[in-house]
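Novice: Next up: some structures, all given as structure tokens.
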Structure P
Amino acid sequence: MLPELFDIDTALITTRTVVRRFRETEGKSFFQLLHANEAAIRDLFPDLLKVADTQENAEWYIRQELASWLLQQSFSFGIWDKESALMIGFIQVIHLDWALPQGELRFFMDKDKSGKGLMTEVMAMVVAFCFHQLKLEKIGLRTPNDNFTTQRLARKCGFSREGDLRSSLRRSSGELTDLMLMGLTKSEYEKV
């Protein structure tokens, strides 16, 4: 455990969103978000759909994520619309390797809110959080080679393609597809 991370921000404010650590009793909102977007996220987040298959299990998951935050194992945020106060997305810093230190992002936005630049705001804020507060030296993400929306978003936030993992994602149809690895180092981020 890193004592310098005891006082990191638990809420990040963008122009149109509040990106904050989950709270107890938010499992219902998370369950609703997941299942409203099931078709869009089925291939990328099958683990979330499985573990949060009921409102009670979603609450259990949220509480596990709170514990993981406190133990500095992962940092999960709900994305909340400022105007409506509804949960509209999810973003995590996962696969933390404190020896380097580095981590990986995974995220999704509600299908009705996509394409409005909200995720660009959120990503920029979370990337800054990773480099300035978590003191990471590198952030990565993985996306299917045909997910051009995520690739554009990552490039807007400074990420570059680093390579491919061939046949590393099995879609719900059973088809194997390649994943693109994208990364951003702290030194690259500071140059921008």
Structure Q
Amino acid sequence: MSRAVIVHGWGGDSESDWIPWLKSELAKRGVDASAPDMPNPNAPKMEEWIPALQGAAGSATRDLFLIGHSIGCQTILRYLEALPEGTKVGGVVLVAGWTTLAGLSDDEKPIAEPWTSTPIDWQKVVSHAESFVAIYSDNDPVVPESNAQLFREKLNAKLVLDSGRGHFTEDEDDITELPSVLDETLVLMGLPVETTFI
């Protein structure tokens, strides 16, 4: 059985945005899907979020698939970076992933700084997953377009443009379902894609 761990974004939780919908849709297809509540979501710290994902993920095996939103993507990349040599997960779907951010408030900048300034060993990250998909919107107010090109280049990720979705949030963008992330996850898992959304 495939397992999926969904990592929410900054200020979110397991019930935020499209996460409950995705968890439910995966469960309907026999996937063991979970969405942990990450610690201190309004002031996320690497030293707290990475261990939380390690605990939620359990054994890193090829039946494990990771889905992240925004800072959840960063958490997944840093989790992969720290895995032992020779360990691989089945695949990764990154929604609005970033290494640089725009439009942050003065309060948000010091929270983001460790995430944006701590280098990522991309070679290590790539070695620990079978494949990557990166989903972006063309009107995301906080994730510059350059991040999409970086993720494609560094991760050899399949890029998916989900036009007009902002930062893929419920509060700002009215996003409570995200068919693209379901479809791409099912493809990585080798399961049939049954969605007929337009």
Structure R
Amino acid sequence: MQTHVLGLSVDSIPTLKAWAESLGGISYPLLSDFYPHGAVAKKYGVLRKEGFSERALFVIDKSGILRWAKIYDIDTQPVNDELLDILTKIDPQAAAWAASHPLTSSTPPSSAAVVMYCTSWCPACRRARVYLDARGVEYLEIDISRDREAAALVRAWANGNETTPTFNIRGKILVGFDERKLDEALGFK
């Protein structure tokens, strides 16, 4: 698939570097639109008067033509499936790639008392792993960036957001990492 992902932010390079490191690294380049502040965001119509940009996705083809754009609420995490669907409509190679890389489905086994829905880059997920490991809690970990069926479950539980970590503890759903709530659900209090 001849697709490149770039991140663009009005933040400075040191801020972007710190953010990427806090996620455990990312797999795509981050571009700083810091000086002149927000010049690229302004050209795409997503720079707010307050000086920060909207959360937006743009698909630009090989010829430099803007093929698709969507602006999201700043608190909404875009859904990867939507972007993949757009790419498969625009690029035949993307369609072939998607057909040969089916989305996985990981229905948790009934024996898993604790299931943590997470991503590899999420700082709160890393803290949750440390929390669970320190207490000797056995858990099944499902990466929602790789399992879109699991991501759909998380969105249903978290008001449409892909909030990680989200826990299913013997049928009780906890959205986000909250030690007090986890202690209570796991019987540590």
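Novice: Given a computed value of 0.93 for Cα Rg over 2.2 N^0.38 Å, which structure among P, Q, R does it belong to?
Specialist: Derived from the structure labelled Q.
Novice: 14.2, 44 is what came out when Rg and Dmax of the Cα atoms in Å, for residues 17-112 alone was calculated for one structure; which of P, Q, R is it?
Specialist: Q
Novice: For which of P, Q, R does distance in nm of label points 7 Å out along Cα→Cβ at positions 9 and 49, calculated from the coordinates, equal 3.3?
Specialist: P
We did not get these values from a lab; they are worked out from the coordinates using the rules stated. All figures in this text were calculated on a predicted structure; none of them were measured in a lab. Cβ atoms are built from the backbone, for glycine too; each structure is taken alone.
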